[in-house]
Structure 1
Amino acid sequence: MNLRVSNAFGAVLLAASIAILFVGLFHPETKGETLDEVARSLAEHATADRIVHGMVAALLAAILIAYVDLGFRIGFGYTSVRCAVIFAILSIVAMIGIPMVDGVILPSLAERYVQPDAAGQMEGFRSLLRLVAVGVVPTLTVCAAVCFAASTLSWCVAFRGSTFRSNVLVALGCVLAVMSVVGVAAAFGPIVLKVCLLLWNVSVAVVWLREDPSGMTIERSPGR
């Protein structure tokens, strides 16, 4: 099958977005009231954490590839398309960073700190846990949300001037862009961002799959 004359990546976008939901159902639960119990729980489920979060990262990468393909189809000669793809890359890279830190690096560190030869070093793990929970993950979430909003608005501008046109999709994109930023500001960032990303991806994929793959282009002059 020639991918250039098919909407295969639209199907990839839809499938990957839905698959992330199902993968999330297998997310291991970290339990414990004390730091030692939390560390041991993380270490116990480290392998499962790596698998689940690794799959999420891989699915996000597939979503990114789909958007790059969409940008290629509509035309990278247009400012709105270039901005949309660049911000999509930044947003998804930040999103990938969250499961990598939270689900791969942190459990690996927990495995190290629960070893007998690491006795007495638990305070070091406390500092790392605080750094991840208070510093790294929130920062990545803010970056992901802001870049998602910028990317979505840029896509809306590109869609308005292209054959890939849907007033409902453009209106939804504007609402989701605002929601993602407001959600972060209201400290509901991760949940709101996941919902916004899912709704946007599924909506774009549905419209994409209804398009003529050979006719997806911007109708107006370059520079838009």
Structure 2
Amino acid sequence: MGRSVWSTTIELNGVNGLFISGSSNQVLFNTVTYNHIEYSFGQDGGQIWLGMGSSGSIVRENEVTGLYNYGNPENGCSVPPTGKNYGFEIYGTSQDLYNNGVTTQEVAGLVVDDTNGIEIMGTDPYCTQCTPNKIAGNYGAGIWFDNLDGPITGIVLDTVRVENNGGVGIQFDTSAPVDTGPGFPSGAACLSGNSGGRWTGNDTGLSYKPPANDTGC
């Protein structure tokens, strides 16, 4: 059995607010706010990090809020010119993210890299009565598949609500290896109002392509 982080407020940490390692962990109903805003090592990073080697995580109903209009120094510490926050930084195997709200991050809402099996849903199969959340209002892409450290396989994006971000809604990598997986098996997604368009990049490895029209906005 893994561990659980439940109904906790995690805020104002200089680097990651929550670092998940090991297997079968659950991260549920947390409020995660303004972490990774001092960057002691001057690199981008996620407020919630699902680490390399982690597996079988269930991450649902969290509210992750960033801050991209900050001052310098921030909380009394100087901010290097490089290094900004994502809502989630995701690695590992068989990671499930259900109905998380991710807003106002400095780069992207979610960044996925070197992951075998990643399911991101805008609904929660464990809580059908929960209010739908959005990945919205982030400075860059809503979801960014970045295979810098390794391939991304087993991608499932179902009923996602990725709206009104400063970049593209969903950014697939354009370099080899190609991102692969079922893709959008239900054909339902809301990708509206993103400044860079609905999606971009190489979707040839997805069995079900991004839907041409919005559903469930």
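Laboratory data are not the source of any read-out in this text; all were calculated from the coordinates shown. As the structure is a computational prediction, the values presented were derived from the model and not from experiment. Cβ atoms are built from the backbone, for glycine too; each structure is taken alone.
Values for this structure:
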| item | result |
| --- | --- |
| Source structure (of 1, 2) for helix-only ellipticity at 222 nm (-39500 (n - 2.57) for each DSSP H run of 4 or more, over all residues; to 500), computed value 0 | 2 |
| When relative contact order in percent (Cα under 8 Å, 6 or more apart) is computed for each of 1, 2, the largest belongs to | 1 |
| Structure responsible for 23.2, with mean count of other Cβ atoms within 10 Å over residues 147-154 calculated and labels 1, 2 on offer | 1 |
| Value 16.0, 49, calculated as Rg and Dmax of the Cα atoms in Å, assigned to which of 1, 2 | 2 |
